[in-house]
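Listed below are the structures to be examined.
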Structure I
């Protein structure tokens with residue numbers, strides 16, 4: 001049995017980053033992955049969805065260009081080529097992860113892992129059992145899509161985010177159950193492909209975890225694309241009518257309607273993969289593994305990161321947690337700072353946020369003020385013909401320390417890191433307003449918003 005300083009179970013953005021970091025710190029490291037390196041993000045999440053969103057964005061641009069005097073006739077759409085490119089992108093990035101781990105001298109094992117209390121890890125691969133031993137272990141096994149217990153759902157062939165990329169043809173219509181990040185992104189993809197899209201969301205609004213103004217604007221933009229949206233709606237039954245999938249929905253007024261579609265996509269959340277640690281008797285936080293700020297579980301020398309611990313189920317958060325876990329496993333004290341987690345939604349327009357929302361600032365007792373700039377006043381967005389959106393900054397009213405931001409508009413997912421950096425460095429509105437931004441850009445809207453906040457405070461003095 002081979003022995004390692006560290007065994008990482010799971011090769012997603014939490015696991016492979018942890019393994020790479022620990023390997024470069026000089027530890028002997030093994031990484032065990034049951035499927036593909038890169039995890040959900042690379043193989044059936046972030047990367048394939050962003051690839052298809054790029055395709056959809058271009059189709060939208062072709063349509064918009066007609067207003068500018070640019071008309072392209074006989075546009076042919078090959079879904080087969082689109083999906084082939086998606087697969088190529090995934091495979092190239094997968095090879096990149098493998099190369100990264102090789103350079104860090106990480107040993108790779110393919111198989112299903114079971115962690116035992118004596119720090120042995122059993123690996124089952126194609127019916128063959130093997131074992132490795134680790135002085136320390138990081139659990140990074142991710143999560144799987146959740147399908148709620150709906151009457152009749154077992155009788156229809158519904159998709160999740162794990163299987164939707166296996167489509168070989170563009171459907172005529174699709175029902176998306178869940179109006180969170182995954183749901184609205186796929187709504188944009190399919191709508192741009194001229195698919196009839198219906199979103200069913202149980203909550204009162206779409207992307208309920210984000211700013212209300214952003215949610216309201218996104219709902220408006222999706223409806224402009226012809227997407228039907230039902231909020232405060234509960235799916236009560238699933239079945240088939242005349243070869244189409246039939247989803248029965250109970251609306252807010254208790255009226256029941258049946259939506260017919262060629263395909264159904266469940267975007268209704270994810271459950272953690274924790275079966276590999278069942279024998280450890282770990283302390284849990286609901287369905288998730290409980291950890292402290294050093295990513296330590298209740299079992300000595302066993303750490304956990306990513307979707308299995310709950311919180312922000314985002315690839316970049318998992319990677320940050322992976323670095324923290326690997327550092328502590330190496331004897332280097334480190335903690336995660338969740339104060340500056342950027343959240344990005346790759347819709348049309350994009351949404352990005354970081355720090356506290358206005359609601360959170362109020363709940364935490366801050367004396368705060370927010371300032372919002374509408375992007376229709378921004379020269380670059382007008383030139384691009386993408387002026388739907390806004391930039392909102394939230395700051396402590398006394399000192400101007402930046403508490404949070406939310407942005408809706410083109411390229412805002414690339415812009416949010418500026419505010420993340422400012423929050424991390426305890427920056428103020430005065431400092432943001434003193435930073436020269438290039439013109440014309442969308443990002444100069446951050447500067448303009450900071451200046452407007454200061455003007456209303458009657459203080460343009462830069463501290």
Structure II
């Protein structure tokens with residue numbers, strides 16, 4: 001009997017030893033993760049330490065990878081443009097695809113100019129189909145308009161019945177496959193050859209077939225640039241734009257057409273330039289509000305939950321450092337609305353800790369030791385934490401998918417924040433407190449209740 005009891009004592013001791021080793025490893029992992037995330041957030045400290053080690057010890061420590069935070073238009077300044085698409089002549093069933101095409105083409109066009117994280121979004125207001133274009137860092141409105149408006153709108157027009165004017169056809173730049181610069185072998189004048197996709201080639205063949213002996217005008221940005229006479233049907237799906245071009249102009253036209261001829265014309269109806277000083281002022285005020293709120297939370301947690309609140313405060317600091325690192329890695333474009341989502345997710349991180357500590361207090365008052373009380377407290381609080389975060393994440397995803405650009409910044413930071421929050425509450429806070437077990441402080445109930 002005594003042997004069995006000794007055996008059970010040994011097994012229990014081995015189990016406790018393994019648990020402590022596991023806790024130490026997890027806490028070490030959390031510490032390493034914190035150092036790496038902190039270095040990613042603010043690499044200056046790592047780099048200064050690396051320089052000191054290199055100069056005093058002689059070991060060459062590499063500098064940390066620098067990855068900037070991606071700031072939105074309202075924080076770093078830039079240009080906000082609103083365009084309205086002219087969808088007259090486009091079938092109702094094709095309007096959504098036409099708007100998608102405009103958005104994609106403008107994004108490609110702007111990306112060629114090296115604008116960091118441009119936002120091009122479709123916005124329907126009543127019967128008006130609009131495009132919202134935000135260009136962070138671009139403060140010259142004229143330059144921004146040139147970026148967008150510089151994308152040519154190509155269309156083909158046929159003669160009206162009496163031959164006095166030209167009327168629209170269904171053949172536009174949306175069917176263009178490629179454009180190339182060529183030279184006339186006799187005059188050496190530059191011209192641009194066009195090749196349509198299969199659908200465009202069929203439309204072009206039908207158009208030339210019914211207009212043999214008539215003029216077919218090629219319009220670029222609303223102005224006629226070539227008005228040839230159709231001599232025969234052209235089934236090849238190829239056309240030619242010739243005119244008084246210089247080689248540079250013809251080359252630029254071909255490049256712009258290849259970048260993307262707009263499927264429908266667009267008109268600028270609103271513009272706004274946001275200065276960097278205004279964005280800096282907004283960022284400063286937001287950071288100040290965040291710091292004050294953060295310090296108030298730490299004070300509340302320590303006063304209300306004593307030592308548990310202290311560990312929760314450490315966990316919250318680690319949570320913020322990890323979340324900022326995730327913002328850099330994803331990357332998340334940080335806007336004023338995004339900062340609001342970040343602060344809200346920080347509040348929900350505190351809620352998770354409060355749920356755990358409230359359940360743990362109840363377990364302690366029932367006479368359990370702190371290790372069992374914390375374990376049961378986490379188990380009892382987890383369903384509430386899980387459900388609360390999952391419903392918030394679900395709402396955030398819906399807002400991100402269907403919301404406007406302003407709402408999307410809020411939704412994305414809220415979703416990412418809640419995902420990191422669950423890891424913070426269940427893993428970081430839990431194991432930081434468990435790491436404290438075995439010390440004299442564990443036995444002082446006033447530190448926990």
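FYI, it's all coordinate maths here, none of it is from the lab. None of these values were measured; they are calculated from a predicted model. Cβ atoms are built from the backbone, for glycine too; each structure is taken alone.
What to note about this one:
- Distance in nm of label points 7 Å out along Cα→Cβ at positions 62 and 86 - structure with the largest value, from I, II: II
- Calculating Cα Rg over 2.2 N^0.38 Å for structures I, II picks out II as the one with the greatest value.
- Given 15.9, 56 for Rg and Dmax of the Cα atoms in Å, for residues 270-341 alone, calculated: source structure among I, II: II
- Between structures I, II, the calculation of relative contact order in percent (Cα under 8 Å, 6 or more apart) yields its largest number for II.
- Computed 35, 31, 16 for semi-axes √(5λ) of the Cα gyration tensor in Å, for residues 222-413 alone - originating structure among I, II: I
- A value of 0.45 for FRET efficiency 1/(1 + (r/R0)^6) of positions 142 and 422 (r between Cβ atoms, R0 = 30 Å, to 0.05), calculated from one of I, II, originates in structure I.
- For helix-only ellipticity at 222 nm (-39500 (n - 2.57) for each DSSP H run of 4 or more, over all residues; to 500) computed as -9500, the structure of I, II it came from: I
- For mean count of other Cβ atoms within 10 Å over residues 126-133 computed as 11.1, the structure of I, II it came from: I
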